[in-house]
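Some structures are shown below for you to check.
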Structure 1
Amino acid sequence: MTQPLVLGTTNSGKVRELVALLAPFGIGCESLAGLAAAVEVEETGDTFAANAALKASAQAVALGRWVLAEDSGLVVPALGGAPGVFSARFAAAVAGEPREVTDARNNALLLERLAGSRGPARAAHYACHAALAAPDGRIVAVAAGTCGGLIGEKPAGAGGFGYDPLFVVPEYHRTFGELAPAVKAVISHRGRALRAILPSIASALSGPR
């Protein structure tokens, strides 16, 4: 392989986690940032799986490269599955707020929506769907991972990104924002999805297909 795997995202938090997960296996990778041929892909799918495939395929065709894309987010059953596929733009897409979306505002809105809720009503899970696309845009492998938890009543920890300061992992009594990156990598939705698709990545990059 002469070129590294392209990670179909410019989200610095996701790039950081994906690079860390792939590095131990000797898989070089780079994000879309700085790749002039990369395209804007509208996430029109109504599932994480559909959006992951859309992004992987479109970027692979545009770049002529192997692309690994993922779509992930937070699912809160008590909110009808929200934020769901709108996790990164919860305040704008779901609440209709005409402001630039930030993690802090998304977190604040989530707490507002769950105000007064206790116990099972605060149950949630993170979900991640990954898709690997060949240079011609074919999706050659998919995988998924989840991690269950609860939504805390206030943010805790400065680690991670997105809803991590609110997402409490019961087994550890800590939020993703408080857990060490190495621990999060083992139990997270993204870590589980990446480990599931890893054999396909290794196989695809080991020779022509």
Structure 2
Amino acid sequence: MTDQKAYWDAAYTTKGDNVSWYQSGPSRSLEMICAAATLHDVGIIDIGAGASRLADELLIRKFSDLTLLDVSEVALATTRSRLGEASGKITWIAADITEWKPSRKYEIWHDRAVFHFLTNSTVQDAYIEALKLATEPGATIILSTFALKGPEKCSGLPVQRYSAETLAARLGPDFAMYAKSVEQHPTPFGTTQEFIYAGFKRR
């Protein structure tokens, strides 16, 4: 975890919001989460939450059981500071998802732009194992990665690009895909990155 933590702490310290994946409004993620959440007290975990505004939007909509996980304590501190007193309504976890051992189950697992950084089967398998430990049959998994026409690198690191179908194949038969879409994400630098979004139900 040390190398990953140092890398991402440095990235968030030096760049802040000036990163290619930044969204002023996480509309696609929010739409998929709200569609999946039947109650406002469902357990939601955001993997690689970083400094995303997703937590802000979920709190505005009165979701009450939110967990944010990121390897970077700097990123989490940024979000905690931005939320102020409302940060006390959130569970904060600083951990490498490939080493994390969940202590509870979640009804909704959300990940925008973490899984595609895992470029070998060993760390992908570790991620999927954490996903299985943290969910039960019926849980919703919302994943977003670079699409097949997306960038080959992000923040100086290589990535694994997916279609919704290849992502489903990598997750395996325990996860049934129920939704998929493509997003042309405008970066703060005036370029466009192609993401795929896929929704799965845990079998």
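Any read-out appearing in this document is the output of simple, stated calculations on the displayed coordinates, not a laboratory observation. Just so it is clear, the model here is predicted, and its values are computed rather than measured. Cβ atoms are built from the backbone, for glycine too; each structure is taken alone.
Hey, Cα extents along the principal axes in Å derived from one of 1, 2 reads 56, 36, 25; which structure?
Label of the source structure: 1.
For the read-out log10 I(q)/I(0) by the Debye sum over Cα atoms at q = 0.14 Å⁻¹, for residues 41-136 alone, a value of -0.48 was computed from one structure; give its label from 1, 2.
2
If distance in nm of label points 7 Å out along Cα→Cβ at positions 49 and 161 computes to 3.1, which of 1, 2 did it come from?
Considering all the candidates, the number was obtained from 2.
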